[in-house]
Structure P
Amino acid sequence: MTNERNTNLDLIKSVACISVVGLHAVSMNNYTLYYLCDCGVPLFFMVNGYLLLSRERISFRYVFYKLAHILKIVLSWNFLIAIPVLIFRQKIINPFRLAFDSLLQKGYLWHFWFFGALMIIYLFLPVLHRLIYEKKHFHRAVCLILMAVCLCMSTLSMVKGYPLSMFVPQPLRLWTWLFYFLSGGLFAFEKQRIQKLSLPVHGIFLLIFTLASNASEKKVGLYLIHSRLAEHFYDNLSSIVWYCLLFTFLLRLPVKDSLRTYISSFSRLTMGIFIIHPILLFALNSLFTPSGTVAVLFFWPGLTIVSFLISYTLSRIPVARKLITFR
């Protein structure tokens, strides 16, 4: 099995990217839209799992290469962000400390926690990959165990009345991220079984669980765990089923030839959009903060488009291209 690029994975990456931007742009101005956008992070982990675990071989040398590339991106952006902080705030900051903090969801580039979580997963990747290929049932078993941990965390949070995950920094919630990463890899091996379910039926189930998950997050957040933050619902059963149905539906969705070029072109810039949009959001929020559904319905696509244009511009510059390319 290879990890060759395909349009459906590009489509999933594009949906994940737009959703993550929406999650930050919409925020809690509209809970229906806000919770519809929380699929972005799980989809990104599943795409990474699909691509990496479907490789025939993963060596420690390959992993160190991936880690070095991520660190280069993280350090470069934190060095760059230190410049305007010095100019406009007359504050000298250590970019290395800034980079470390960003991997733990702190500081100006707090969204780099995603890179931090990926780096931890990559450290275990060669061993996981070898076990998956040598023991056929290991993959399913680990996914089931991690899913059980997710459900236990979700249930206990409802019993306690607060999200237990709040005591663990987001990049260190490995039971959640490793579950989605391994699930993406599992779907790569189970493509034929997934195809047995008719696409219209798959779509109906997806619609049902989209509505169910959205309603569940609103009620659970308000009445049971007393937190409305989307990050505290990734372990919910309805959310897990929804994310997996969405991933597999997009994975098998027929894509018109006329759209393939556009989807692939957008997909190549998703990492740039992911990196840039919170920086833009921070700058824009210093001028105005959108309030209400109508405002965010304009603000969300506007933020996405501007982030895309900046990413596209950087991609045309050889040196800058390395800042937004995730290999």
Structure Q
Amino acid sequence: MTAPLLALLAVSALAAVRGPYLVDASSVSARACWRDAGGQDACSDWDDLAAGADFQYSIPGREGSWTARTLPPAGKPLRFAVFGDAGSGSKGQMETAKVLASWLPDLLLIAGDVVYPSGKDARYDARFFAPYGGLLSRRPVFPAPGNHDYGNTTDREKGRHRLDEGYARVFRRPPYYSFEAGDAHFAVLDTNDPGAAQRDWLEADLAAAKSPWKFVLMHVPLYSTGPRGGSDSMRRTFGPLFDRHRVDAVFQGHDHHYERTRPVGPAVYFVVGTGGARLRPVKSSAPWSAKTVVEHGFLAVTLEGREAVFEFYDASGALRDSSRLRK
């Protein structure tokens, strides 16, 4: 059964033209946002919901209601999907979005480069909300910023302005953050500015995490056999922290293919830059690389107790890789 209808406050009399979409959720709370015809963004938060259960909500200026679900609490199974490098408007993006919607995860992780070519807010309607709108109104999305979300520029001031006017305006999130779902702790990083403040935050965040599973979401990869390859600076900056705090898996983008490594220290590293941008062939080989697939698609992860199942589905819905981790 669903919870009673939760009507959002009528903060705007204008019809909504974007959304609704869930930008956050926990096992007992959720946050939905939308944009009205006047270009004003609004959100509503509500608490004390049933854990891992459906609830209904409505928004000002739109008829009808939507059904969403809170995240599973600790001790319950969790399903989540991961991809990055998506918003190109390509056929591969649209087909991947359809398969993703049919799998219906509990939450969605995006490993950066949400909208091409430069993260403009005006591109989000066609290249983010149109492909994923049916899913976004039902399940929360947790993104990590990529270089294109910063405008794909080396000018730090211009890059930060682009992030603020696009990515941050849509998702209402800081560049790095963490959250809990089911038996997992997720740390989301900003590889565009991997300075001391972020490293100190990550050290404290992972040290305090009590969940059985620890995952990291980021854009620039530590390990990749794609044309951009793994980043030496990211390995130096974050690798020791992942090892020290026994991170189980790291989800990365930037290179436009799928890749799964063998365990490197305690962690398995995945490249999932397969959401829709132009694919790029693998350029090298490495002893730590276990599987590569050069196709659009997404990584589906299922956690149940002490076992995690990782499955990569291509844009046709075909299963192309499968692996398991056991605690």
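Each value in this text was obtained by applying a stated rule to the coordinates, not by laboratory testing. Since this is a predicted model, take the numbers as computed values, not measurements. Cβ atoms are built from the backbone, for glycine too; each structure is taken alone.
Figures for the structure shown
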quantity: Given 28 for relative contact order in percent (Cα under 8 Å, 6 or more apart), calculated: source structure among P, Q; calculated: P
quantity: When distance in nm of label points 7 Å out along Cα→Cβ at positions 125 and 245 is computed for each of P, Q, the largest belongs to; calculated: Q
quantity: Comparison of P, Q - label where volume of the Cα convex hull per residue in Å³, for residues 117-276 alone is highest; calculated: P
quantity: Structure responsible for -0.20, -0.47, -1.46, with log10 I(q)/I(0) by the Debye sum over Cα atoms at q = 0.06, 0.09, 0.15 Å⁻¹ calculated and labels P, Q on offer; calculated: P
quantity: Identity of the structure behind 0.30 (criterion: FRET efficiency 1/(1 + (r/R0)^6) of positions 29 and 157 (r between Cβ atoms, R0 = 30 Å, to 0.05), calculated), options P, Q; calculated: Q
quantity: Highest-scoring label, criterion being mean count of other Cβ atoms within 10 Å over residues 85-92, among P, Q; calculated: Q
quantity: Structure (P, Q) behind the derived value -5500 of helix-only ellipticity at 222 nm (-39500 (n - 2.57) for each DSSP H run of 4 or more, over all residues; to 500); calculated: Q
